Structure 1
Amino acid sequence: MALFVCHCNECRRQSASAFGMSYLAPRDDLRLLQGSPKNWQRQADSGNTVNCFFCPVCGTLLWHENSGSPETVTVKAGSLDEPVDFADAIHIWVSRKLPGVDVPQGAAQFLEEPT
């Protein structure tokens with residue numbers, strides 16, 4: 001799975017941080033082990049609809065589904081039990097990163113969302 005570090009305004013708001021972190025995964029690989037998540041929708045900069053799923057008990061964001069990519073989901077890295085390894089992270093929307101946030105030298109990066 002590829003780890004994306006997203007510097008867009010929406011990911012910063014949702015994470016209440018300088019960036020959001022998500023793993024891109026095949027939709028069919030997503031397995032919910034317990035509970036029933038709630039969801040809300042928002043419009044992406046692309047115009048696609050993004051369904052955002054979260055835990056109704058604690059509010060933790062779990063994953064997003066983008067109408068433009070129905071075969072994949074973005075699983076929120078902070079919702080996983082395993083620690084995140086930034087070594088090969090791909091930084092996206094670096095055109096919107098906050099001042100003072102440095103992208104590691106040599107890291108893959110895109111001014112906006114890769115196509």
Structure 2
Amino acid sequence: MRHPETNAQRRARRVRARLARYNKAGLPRLSIHRTNNQIYAQIIDDTQGITLAAASSLDASLRSKGGANVAAATAVGAMIAERAKNAKVSKVMFDRGAFLYHGRVKALAEAARSGGLEF
């Protein structure tokens with residue numbers, strides 16, 4: 001049985017397609033996913049289809065902070081910036097998906113910027 005597509009899935013697909021059209025420079029994409037309990041970030045090279053770096057609130061060093069707060073999102077932002085430097089990535093395109101630029105998403109983005117990522 002095929003499960004019907006949700007509005008959130010449709011909106012996320014539309015945002016990804018729009019990003020693909022606007023990413024003319026071929027920059028890696030900093031993709032954010034937020035759930036009620038965790039926050040995830042990964043840097044994706046869409047030209048090769050591989051993940052260059054990833055971080056989440058499930059990492060062992062961040063588990064004690066809890067995953068559903070701004071402090072954890074800030075720590076994930078700093079961690080993804082550090083891992084991006086190790087992967088020799090300095091410029092990325094920010095992909096917030098269907099999430100508003102507010103709260104945990106904003107905290108992660110600002111921490112990644114202060115860690116050295118440019119977007």
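All of the numbers you see were taken from the coordinates with simple rules; none came from a lab. Bear in mind the structure is a predicted one, so any value in this text is a computation, not a measurement. Cβ atoms are built from the backbone, for glycine too; each structure is taken alone.
Structure notes:
- Each of 1, 2 could give distance in nm of label points 7 Å out along Cα→Cβ at positions 70 and 86, but the derived value 2.8 comes from 2.
- Each of 1, 2 could give log10 I(q)/I(0) by the Debye sum over Cα atoms at q = 0.12, 0.13, 0.21 Å⁻¹, but the derived value -0.42, -0.49, -1.17 comes from 2.
- Structure (1, 2) behind the derived value -12000 of helix-only ellipticity at 222 nm (-39500 (n - 2.57) for each DSSP H run of 4 or more, over all residues; to 500): 2
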